[in-house]
Structure P
Amino acid sequence: MVLTIREGVPAISLALPPFSYEASSTQAREAADTIHQVLADDLRYSRVFSLVPREHLNYIRPLNPREIFFKDWESIQTRILVVGEISQSQNRIIFEVKVYDVKSERMILGKRYQAEPDVYRLVAHRVADELMKLYGEKPFFTSKIVFVSNRDGNDELYMMDYDGANQTRLTFNKWRDYMPAWSPDQRAIAFTSYRARNPDLYILYPYEGKLVPVSTRGTNFSGAFSPDGKKLAFCSTRDGNSEIYVANADGSNVRRITFNSAIDTAPSWSPTGREIAFTSDRTGTPQIYIMDAEGGNVRKVSFGGNYLDAPAWSPDGERIAFVSRVDNFFDLYILNLKTNKITKLTETKARNESPSWSPDGRHIIFSSNLSGSIQIYSVDYDASNLRCMTSQGENKLANWTN
């Protein structure tokens, strides 16, 4: 049975006692500490699980993986128990994890991993993903965030883990690269580059080292892959002013879908792929609109405010995050498409821009000069749990999903 957790439902109480390891192995101890800490951080961030406070473990008998006293764990309000054991095999560790349903006293998940030190964090993320899938939730702990940074001189593309770890440079040239967007399988990145001395749209395949030009006439920007990965929406001035176009994912069969003397920009696909949200100033000021994927049935969905931009459609299709400028401050808002209710997500005297949703729709990343320099932040959909993810140079235009 798969149980899907919805908002408003209490988080699942999960106990994560320290992992056991071979006392004689320094490597096993380091692995146990790292995997346990990263997994605990993942589960706290999930909003699906609630960790049993560690001090509550002092009220029951020490864990014996060979003989688990489930009534002990039930007495400290544990629903799920995660047990990990680590041993060493040559220069690798073997991590065995077992997940138990405390009430039924049965194992509901078992996994075994072999790992070297540079992938301990990845092992923890994979376990967290398995726990999410176990309860019908979309896993995202092994997902990547692509962003722009000038830490090494000029604006280049970088990639990092969902939690900000393992920040890695992807492009190496003296020209600006910016506005990256992942494909749904996170194997390709659409982005704009001046490497040919014109703002052209490219697709980078970072794991293959391949670069494919998509649109090289006029100014080209705001690439966005469709949810099935087969199409790419983008903005271009190839026909004069800024319009929205759609091409096949490989850059072929480019076709224009907006026809307006105003500026149309910032396309964001609905999760179904049937609609596209975008920004247009066709009524005088930038506002948020929705149209069918072929360009028809255009309607304005924003109201109030005289500068709204950067729509980002949530994975559940019910909400659109966007940026609004009020009194020269830029803040993030969320529009509920069912109720038309707008919720303010950030409330700072700063420039908060470029929202992008997590795959499960519970978190949003964005760029902000809240600390003085422009950095990438993460916040939960209800404005809680704000955290800074970058610090070197200035970092912006982060993309997690389309």
Structure Q
Amino acid sequence: MIRTLNFESNNFDSNLIYIDQNEYEYLSKSKVYSNDIIMNKIANPGSVYIMPYLKQPVSLAMNLFLIRFKCTLNQRFMYYLMKYNESYIKQFANGTTTKTITKDSVRNLKFYVPEKQYQDKIANILSSLDSKIEINNRINKELEAMAKTLYDYWFVQFDFPDVNGKPYKSSGGKMVYNQELKREIPERWEAKTIAQFIGNNKGGDWGKEKEEGNYTQKVSCVRGADLNGLNGLGSVNPPERFILEKNSNKILESHDLIVEISGGSPTQSTGRISFVIDETIKRFENPLVCSNFCKSFSLENQKYLYYFIYMWNNLYDNRVLFGWEGKTSGIKNLLFDSLTQKYFIIVPNENINLKFYEKMDSFHKMKQRNLKENQELAKLRDWLLPMLMNGQVSVKDSEYKNSQNDLLVAQPKPEYN
């Protein structure tokens, strides 16, 4: 079952609710398919999304509308048309405490639309850009899956390549008991606290919304909500802020890491982590800093960057960080100093780590280049969308025709004709 959260973060791999087959069939009217138009009922009511293709049955969560148009209209074109008119749609949301848009309001929405041939051409142009974005997203997803698998083989199962190129542990590689970790690790590997990996601490900064006084350094401020998006696992939209010139040392540089210190939820611990490399920084117009609710730092040895990232994510995914949280004023805080000074982790030998770094570096450089290309494609699409809709840009061999006959009413009834 998918929710608004999945559409807003463009992440359909996590934060899902799973239902059984009986529930899925019982909620037959909520079955959702590729190219279906989805609209928020509450929580930013009137926001419009398009359903991507997923390799599994999908049902729609509550507080979302499912919209399908008659076959006389191009479904994809109608999504772009509604996206273009999103501010108009949101005017129909009502309520004092919580704004809501009703089904009747959606049914009564009216749009001028061109003839079907022109709809098809506009949809093809914009869809081609979205398709390229989706291809890049799939490539990045595969790269990340390969990276996680490699980390698991090498540093969890200890089947990194030995001197003969064979999997170390499976081929009888010697394992020795480590007192700090309370388990066996490969011979000549050791254990250190997380703090022993960390070099320079930079901290965070929120600065001012506008330039004033000595707050003159323009930056983009990475928040906890942006961390996943930095590395391609969701959206990223760091606000523009102004910090003191003397705090320019907090600007993120290649191989810096950012950890969420405050936030989380009852089901999600604090401690989400991200990092930047040169290709990440090139995606943004302004220098980057992290907010006060995050913490940025670098490692003593930059070549351990990717090992450290996947090690930390492994702790996070296995809910270890829940045990290192405190609360102040009802907000959960990661006990970063206590965690890093007391928690021991494996230190792989430099040769194996360097091989891992080189493989991961090529993966992540490709991912960041794909993300940058996606930003440029999305910018082009968003520029073309209003131009095509209002006729400022025309499609060859066709004319945009507006007339009273083109006035149609959106029908959010879940059926195709």
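Overview of values
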item: Which of P, Q yields -3500 [helix-only ellipticity at 222 nm (-39500 (n - 2.57) for each DSSP H run of 4 or more, over all residues; to 500), calculated]; result: P
item: Answer label among P, Q for the case where FRET efficiency 1/(1 + (r/R0)^6) of positions 117 and 365 (r between Cβ atoms, R0 = 35 Å, to 0.05), calculated from the coordinates, equals 0.25; result: Q
item: Distance in nm of label points 7 Å out along Cα→Cβ at positions 341 and 373 from the coordinates reads 4.7; which among P, Q; result: Q
item: Entry that produces 1.0 once distance in nm of label points 7 Å out along Cα→Cβ at positions 69 and 109 is calculated, selected from P, Q; result: Q
item: Identity of the structure behind 9 (criterion: relative contact order in percent (Cα under 8 Å, 6 or more apart), calculated), options P, Q; result: P
item: Of the structures P, Q, the one that 159 was derived from, the read-out being volume of the Cα convex hull per residue in Å³; result: P
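Quick note: the coordinates plus some simple rules give every number you see, no bench work behind them. In this text, all values refer to a predicted model and were calculated from it rather than measured experimentally. Cβ atoms are built from the backbone, for glycine too; each structure is taken alone.
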